[in-house]
1. Distance in nm of label points 7 Å out along Cα→Cβ at positions 172 and 652 was computed and gave 6.2; which structure, I, II, did it come from?
2. Quick check: 0.05 is what I get for FRET efficiency 1/(1 + (r/R0)^6) of positions 372 and 516 (r between Cβ atoms, R0 = 25 Å, to 0.05), calculated from one of I, II. Which structure matches?
3. Figure out for me which of the structures I, II the number 20, 32, 37, 10, 1 belongs to, where P(r) over Cα pairs in 20 Å bins from 0, in percent, for residues 76-403 alone was derived from the coordinates.
4. Output the label of whichever structure in I, II has the greatest value of FRET efficiency 1/(1 + (r/R0)^6) of positions 292 and 420 (r between Cβ atoms, R0 = 30 Å, to 0.05).
5. One of I, II was used to compute relative contact order in percent (Cα under 8 Å, 6 or more apart), and the answer was 5. Which one was it?
6. I have 103, 77, 52 for Cα extents along the principal axes in Å, calculated from one of the structures I, II. Which structure is it?
7. Which of I, II yields -7500 for helix-only ellipticity at 222 nm (-39500 (n - 2.57) for each DSSP H run of 4 or more, over all residues; to 500), as computed?
8. If distance in nm of label points 7 Å out along Cα→Cβ at positions 220 and 348 computes to 3.2, which of I, II did it come from?
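Quick note: the coordinates plus some simple rules give every number you see, no bench work behind them. No experiment lies behind these values; they were computed from the predicted model shown. Cβ atoms are built from the backbone, for glycine too; each structure is taken alone.
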Structure I
Amino acid sequence: MKCKLKTLSLSLICTLSGAYADNSDFVIQKIRVDGLQRIEMGTVFSYLPVKVGDTLTANKTDDIIHRLYGTGFFQDVRVEEQGSTLIVDVVERPVISKLSFTGTEEFDKDQLLKSLKNNGLATGLIFDQSILDNAILSIKTEYYNRGLYSVIITPVVTQLERNRVNIEIQISEGSIAKIATIDFIGNKIYSTNQLRKEMYLTTGNWMSWWYKDNQYSSDKLAGDFEKIRAFYLNNGYIDFRLNSAQIQLSPDKQSVFITGNIIEGEQYRFKSIQLAGDYKDIPPAVLTPLITVKPGQIINQETLNKNIETIKNTMGNYGYAFANVNPVPDVNVKDHTVAYNLFIDPGKKIYIRNVNISGNDKTRDVVVRRELRQEEAALYNSADIKRSKDRLDVLGYFKSADVTTTPVPGVNDQVDMNVKVVENNTGSINFGVGYAQGQGVILNGGITQSNLFGSGKSASLNASTSALNQSISLSFTDPYYMSNGTSLGYDIYDNSYTPNNAGISPYSNTTLGARIRTSIPVSEFDRINLSLGFENNQISITSATAPLRMVQFTNQYGNSVNAIPFTASWARNTTDSALWPTTGANYAQTASVTAPGVGAQYYKFDSVDAWYFPISDNLTWKTNGELGFINSYGDNSLVPFYQNFMEGGPGSIRGYYIGSLGPQDTDGSYIGGTRWAFVSNNLMFPIPGVKDEKSVRMSLFYDIGTLFGGSPFDLSAEQMVRASYGVGLMWISPMGPIQLSYAIPMFSQPTDNVQNFQFTLGQMF
């Protein structure tokens with residue numbers, strides 16, 4: 001019996017065993033496949049390049065081996081002649097039964113498994129050692145990119161029955177390498193310290209334990225080098241180059257030494273900058289003032305880009321949605337100047353075909369559409385589109401609102417505007433707990449729904465109770481009572497102040513009131529608010545030693561005091577978000593007066609204002625304040641004590657118990673004042689390292705204010721100045737809105753009710 005054998009090893013080296021008789025051909029009468037465990041016989045036959053009746057040659061034998069090995073199913077293939085039978089002997093590759101990780105904390109295990117699957121390594125797939133080796137190298141590279149150079153990755157392959165394997169990738173991550181030095185070579189204009197200030201990564205400082213900015217990361221380093229490049233470009237060094245970056249590792253793999261090789265080049269200035277191209281129907285007088293850079297100024301790439309973006313947006317206001325502005329520089333090397341021509345390509349005027357709204361599962365379409373300033377079938381206007389997005393953000397109904405445009409297929413002058421919202425939890429159950437000496441436990445809570453049944457209408461019920469104060473209120477508002485945006489709302493409230501319950505003063509006061517209010521839009525940002533109400537105050541004096549202010553007031557008005565207050569206010573809101581504004585302002589100027597001849601006669605003014613200034617992408621400066629006064633009118637009229645301003649606690653000067661500042665009565669109780677001024681300065685920023693930065697903000701704050709007037713002690717404004725500074729935290733948590741603050745009082749007196757730590761919490765639904 002003649003035997004011809006050919007094999008293919010794992011290294012793809014083909015060897016021929018046995019001798020082929022070149023003078024005799026082998027005609028295949030039968031084909032047999034040996035060694036199959038999981039793979040079907042039919043699968044093998046589908047890949048064979050020969051069939052019964054074919055003549056087997058050396059080339060066809062090679063083809064059989066290469067075809068089967070190329071499937072990836074087999075780690076060895078042998079071809080043999082036995083009589084008139086062609087024998088194909090195979091050794092199957094094992095299949096992966098289980099793939100797992102141990103010891104990984106830097107990366108999510110599910111993400112690692114998904115990444116390996118995309119590279120051919122996953123449960124149920126054929127095991128290939130080379131793929132595993134490449135996967136290990138890839139994982140190591142990712143760890144190195146994050147500064148974990150001491151990582152040890154050990155793959156453990158366990159053979160199982162039926163030609164299966166378990167793969168366990170054991171990882172010992174080690175510690176992240178710290179940055180030991182950051183140096184630059186080639187910098188003459190700017191010092192190394194100046195360049196380091198442009199970087200996020202540092203060699204470590206007192207806050208590095210929090211920011212982890214001394215831990216090496218290749219991605220962060222690349223971002224820092226880009227910041228340095230932008231720094232040079234914004235200072236006129238248009239030829240700046242980063243030649244190379246050397247990253248050296250200490251022998252123990254715990255320290256990284258960074259050296260950047262740079263070429264600064266020469267500083268350039270603007271020689272001229274002018275518009276070119278086709279302006280269409282836009283007057284040059286509209287576009288030319290948008291260029292803020294002047295000849296002779298040092299070139300600033302960021303400013304130039306902002307000018308270009310402003311021109312494009314302005315073109316968009318005239319319907320040219322796809323306008324391009326291409327800066328073409330003319331560089332004069334001799335005098336180090338650059339003349340720019342801004343070539344405008346306006347494209348076609350674009351119209352909005354349809355406005356498509358998505359994501360509003362609870363909120364009705366009409367609630368979204370009424371906030372949009374870009375209309376269907378109208379000329380494209382980029383300002384109206386931006387304003388539409390801002391109005392949706394300010395509502396507070398949505399976590400996010402994205403407004404995009406997409407071209408209409410087959411039409412070159414129309415787009416669809418797509419409004420995609422992610423709905424927010426607009427209902428809340430609020431709960432707060434506190435404690436104050438003399439008052440005991442203080443509880444407050446409420447239920448609010450600002451988007452009732454998805455209609456945009458709001459309703460709320462709030463209550464609070466302590467030994468001194470009890471209150472309950474019910475409110476309803478329809479923001480679009482009329483189609484022009486005129487709102488209508490109602491309030492009912494019942495407030496009680498009972499110091500006699502705490503043994504402080506022998507009196508109590510209960511206020512029962514109701515009002516109707518409306519808000520009329522007068523511009524895109526301004527509204528006039530009007531309200532008319534009725535109040536009844538029931539004052540009960542239980543002792544002859546009652547406070548003088550109460551005795552005087554009840555002697556003039558009696559124990560039941562009515563009032564009909566009329567209130568008018570002007571409000572302006574230009575902020576860009578209801579949750580975390582970063583720019584704009586919010587004003588409210590309110591004046592009220594009671595009807596003459598009905599109970600207490602007084603007039604009151606209150607100004608509540610807030611300004612937001614963006615410092616950077618993550619930093620916002622907020623300044624807010626309040627100014628107010630109240631006075632009586634008519635013969636022998638007195639200011640009702642219950643209308644006085646109160647100061648202290650969240651919303652005014654933090655670090656003091658709520659309402660515990662200002663004038664005191666003869667019994668030591670706080671009665672509020674008739675003159676109030678308050679200012680708060682806040683630096684707001686997201687918490688570094690928090691995944692969902694949109695839900696959390698921290699702040700550094702400084703509060704200062706004064707409250708005076710209306711006291712038997714007749715304290716002056718200077719005597720009543722109080723201030724505090726501290727840190728605050730605001731979190732829209734899954735449990736609801738939480739506000740925390742820790743404040744250190746300033747100018748405090750021994751009798752002040754200091755409360756350094758203050759908080760409120762709530763439940764969203």
Structure II
Amino acid sequence: MMNKLLAAAFCLLFASFAFAQNDEINIIPKPQSIQRGEGRFILSKETRIVIFKTVDRPIALMLRDILKTNLGLDLKIVSDPSPKFNNIFVSTSDDVVLMKGDDDYTAEVEKNSIHLYGPNSTGLFYAIQTFRQLLPVIATGQISIPVVKIEDRNRFNYRGMHLDVSRHFFPVEFVKKYIDLMSQYKFNKFHWHLTDDQGWRIEIKKYPKLTEIGSKRPESVKGRVLQPYVGDGVPVEGFYTQEQIKDVIAYAKARYITVIPEIELPGHASAALAAYPQLGCKADYTYKVQTTWGIFKEVFCPTDETFKFLEDVLDETIALFPDSPYIHIGGDEVLKDHWKESPFVQELKKRENLKDEHEVQSYFVQRIEKHVNAKGKKIIGWDEILEGGLAPNATVMSWRGMKGGIEAAKAKHDVIMTPTDYAYLDYGQGDPATEPINIGGYLPLEKVYSFDPVPNDLTADEAKYIIGGQGNIWTEYLKKGENVEYMAFPRMLAIAESVWTTRENKNYGDFRQRLNAQLARLDAQNVNYRIPEPPGLVNRVLADGEAAILDLSTPIPGARVFYTIDGSTPDEKSTLFIKPLQLDVPMDGRVDVKAVVVIRSGRKSSVYTATILRGPWQEPEPELKEKRPGANFGMAFPIANDRLGSVFGGEARSLNFRQIARGNDLKLPFGVSFSGFINVPADGIYEFQAESTWETAITVGEKCGLRTAGTPETSIRSFVCPLKAGLQKIGISYSHRGGEPFWRLRWAIKGQNWRNLNGGELVH
């Protein structure tokens with residue numbers, strides 16, 4: 001009985017929250033103008049949807065479906081409003097004063113009527129998407145909507161999301177769900193990455209081997225260690241038929257999203273060359289669909305046969321995507337080794353007066369562009385297409401930071417910004433110890449939200465060439481749709497606001513508050529979003545006498561937070577956080593607070609950890625008068641009876657044994673040490689980790705360090721240290737007693753993704 005009462009109380013609490021939350025305006029992306037009024041509109045089964053034009057009926061049907069699916073209301077669509085009922089007016093408007101752009105809209109809620117307007121069906125569709133965010137997540141009793149007038153317009157005409165289906169294949173059903181979620185947040189471009197080294201996913205009828213051979217691989221590399229290679233033994237295959245592609249395009253079009261296909265060239269071509277090896281530059285070479293990640297030497301050879309093949313492929317692709325003004329041709333990460341070794345390419349350079357292989361790439365892209373332009377389309381390429389000369393009409397997608405986009409904009413080319421340090425949503429977003437495996441990096445929600453596609457170093461005229469921005473999801477480590485959702489959400493919502501909302505109208509604190517309501521909506525839609533860390537769970541360094549107060553809150557309304565401070569993993573049986581408490585942290589001691597968030601549906605977050613230290617910060621060293629990159633090193637190889645043989649030292653740009661061993665056999669015993677300074681970018685609690693055979697020691701400053709076990713078995717040890725920004729003294733040593741040496745050194749701000757500690761991080 002008690003359990004039933006508690007369950008009923010919890011449901012009542014959530015129901016009351018759902019009603020109260022509806023009293024707030026929690027729209028993402030944030031509209032340009034929100035004017036809150038007094039009172040509420042009561043939505044009931046007697047409410048009518050009113051249209052005056054036949055052209056508006058599809059949008060009205062969409063609204064009716066939303067209300068029926070989410071709230072159980074099956075409303076009538078009429079053309080003659082009656083004063084007996086409260087009405088929802090859905091109409092394209094001829095009011096060009098208020099609405100000048102295709103995406104502009106007005107959503108006005110009054111006590112007895114709702115008016116949803118757009119200058120055309122696109123704007124009207126966005127009015128519907130905003131209106132649905134005014135609705136409660138679930139129907140609980142009387143459904144009411146606050147009186148409000150919202151007027152809105154977009155900042156950019158290109159608002160994109162990308163999905164890589166080459167590394168892992170996703171069924172049509174998931175692609176449609178992805179498009180649905182995009183449309184809710186006013187994205188209008190779906191960049192579909194269909195081909196790469198690891199799989200060819202689009203049916204080309206003229207070249208059936210592309211899918212017969214190129215869409216299949218026997219396995220994928222296991223884990224993140226690429227060398228030595230270990231496969232997972234799980235086959236990956238799949239492709240989209242042309243009929244399926246047409247279906248997806250039609251589905252997206254109904255949601256006002258244009259699908260842009262990407263056919264990779266001249267690099268990332270392994271899957272295509274496995275099917276048609278004659279299109280490569282090496283006749284005696286075995287091409288295969290790649291089972292690992294990275295950049296490969298396999299590239300298309302710029303022969304007439306290759307261009308004929310690619311033109312045929314592009315012709316079929318163009319015919320499949322009639323509404324897309326663009327064909328994305330890739331152009332990134334082209335290794336030129338095979339070109340440099342090819343007599344044909346060297347002769348081509350002479351014939352076409354090309355000074356190097358970069359200009360060969362430009363020649364390749366420009367030849368493709370001429371063909372695409374002749375078919376009435378434009379090309380998009382990654383920013384590497386700038387190398388060797390930019391194709392005349394190309395749009396540049398800038399991913400290696402914003403530098404390429406700035407260069408292209410100054411050259412008066414259209415630019416889509418998608419820099420890795422803001423827009424790559426496959427990057428990690430939390431502690432690698434508890435987060436799903438990912439490509440690496442660290443890109444938390446707040447950093448994504450700070451994305452602004454227009455860099456400050458462009459003039460107003462140059463900035464006009466920035467047509468928008470895009471979030472990218474690469475799927476090396478994302479095998480299922482639920483994995484994609486975890487990486488995409490809620491960060492995709494931050495991208496949505498960055499490409500729709502004006503710069504001056506953005507505020508992260510405000511966004512974070514509005515996000516709470518959106519997460520409840522995503523939960524109701526069965527989206528496997530990453531549950532955010534509980535606010536208040538942060539790494540801290542306490543001064544002497546400072547109280548260690550733990551004050552957590554729920555990141556999502558209706559969620560509960562459970563925690564531990566004894567090192568154990570928290571679950572629903574752990575302590576429920578109710579009110580602030582004081583922790584006992586002794587001098588030079590630490591407490592690790594671990595927490596898990598359980599949302600209303602019962603789904604649990606990853607385990608989140610914060611370390612609280614008491615003790616002084618480690619201050620940086622004074623700025624060096626002279627500094628050189630890398631570290632000082634010493635290395636010694638004993639010969640027998642502990643007598644020293646080869647002893648030497650010097651400067652090292654790398655912490656790689658093989659680069660400094662001077663030909664000595666590394667399977668024999670040796671010792672090596674490095675010393676210098678590590679550049680700490682910001683104040684924080686840093687974690688250092690050594691994974692090695694035998695004995696590794698690391699010291700940072702005077703107080704922090706570790707020593708591994710000293711056995712032939714690989715061991716892992718780590719330590720934390722509160723470091724002030726600046727140069728911190730570091731010493732590293734390794735004592736090897738025979739066999740194959742191995743060590744890996746890593747560091748990170750605690751709770752963020754590891755990065756390798758190498759010579760490039762050091763100065764001396």
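1. Details: I: 6.2; II: 5.7.
Only one of I, II returns 6.2 for distance in nm of label points 7 Å out along Cα→Cβ at positions 172 and 652, namely I.
2. On the way: I: 0.30; II: 0.05.
That value comes from structure II.
3. On the way: I: 20, 32, 37, 10, 1; II: 27, 47, 21, 4, 0.
Traced to structure I.
4. Working: I: 0.30; II: 0.90.
Biggest value here belongs to II.
5. Working: I: 5; II: 9.
Computing relative contact order in percent (Cα under 8 Å, 6 or more apart) on every structure in I, II gives 5 only for I.
6. Details: I: 136, 71, 60; II: 103, 77, 52.
Structure II accounts for this read-out.
7. II
8. Numbers: I: 4.9; II: 3.2.
The read-out comes from structure II.
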